[in-house]
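These are the structures in question, set out in turn.
Only the coordinates and a few stated rules stand behind these numbers; no lab work does. Model, not experiment: these values are computed from the prediction. Cβ atoms are built from the backbone, for glycine too; each structure is taken alone.
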Structure I
Amino acid sequence: MSWSINGRLVLEFETITTPYGLDLTGFEGFQQLVKTAWTKLRNGSRQWWLCPECDCRCGVLYFSNGFACRHCVKPAYDCQNGSRGDYLARKIRELRFKVWGSQFDTDDVFDSVCGLPKPDDISDAKYRAVCARIQKLQADLNSSLVI
């Protein structure tokens, strides 16, 4: 079993499947048993990982000097890794999509929304408020990019 990021090998393990879970052996003497649990469903069953740290049932394990659940590893969300400019650009895109949907499919966050037609499903006041909010975010983004 191996993981890579951008084509570069990051982790590689030898795995042995046991009735209790997955026995992982890897680099520099790393060894960890990741136990599993099963939940009965109407049409079968579902397998869960049991976090080696807290023994909680989870669907996804994260790696940080060993596998563990999100609560034990505490990884950052993607949105927490960006700059202020990334945050502002994401908010502009979210607002534009929320109001205009995929009609406004440009990725340029500095494109003006003033010339776009008002969607039928929102009021004039809401439309003006959204346009003003997007213009404010664009101004903030512009000032954050000035060095």
Structure II
Amino acid sequence: MRIEQLGGNPMIADLLKSAGLRPTRQRIAIAQRLFCGTGGHTTADRLYAELCRANQRVVLATVYNTLQALVTAGLLRQIRVKGLTFYDSNQADHYHFLVSRECRLIDVPSADLAVEMPAIPEGYELNRVDVLIHLVRKESC
């Protein structure tokens, strides 16, 4: 079966194949939302709701499994905070603002923040630096 018949574009199928994933209709729909849409940050439940609103037939378990497979393949960044797991398709070095009451992440370019690194313990090497800055909206008077 051709990719076009599955409802996706060949670039998404190639991305999935490069991650060792078979490009099924459901995986293509999920990956299209993550990599061709508005991008940003989402949770599995929010992604599932978007897919349902777009009349994509997909099971919630498939969304969770596909997200985990994409994280394992290094195509998504997983950010756990306040009992939620966010998935970020932006693999460039960057940090995040967390808008607490809205459970929403906003990118902070790494150039906009200087982080002073502590000494790394012997036997370890730096993998990645994650910075999460918590925000709340100002109350108006």
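In terms of distance in nm of label points 7 Å out along Cα→Cβ at positions 35 and 91, the structure with the greatest value among I, II is I. A value of 11 for relative contact order in percent (Cα under 8 Å, 6 or more apart), calculated from one of I, II, originates in structure I.
From which structure (I, II) was percent of Cα pairs over 17 Å apart, for residues 11-74 alone calculated, if the value obtained is 43?
I
So log10 I(q)/I(0) by the Debye sum over Cα atoms at q = 0.11, 0.14, 0.15, 0.16 Å⁻¹, computed for just one structure, reads -0.50, -0.75, -0.83, -0.91; which one of I, II is that? Considering all the candidates, the number was obtained from II.
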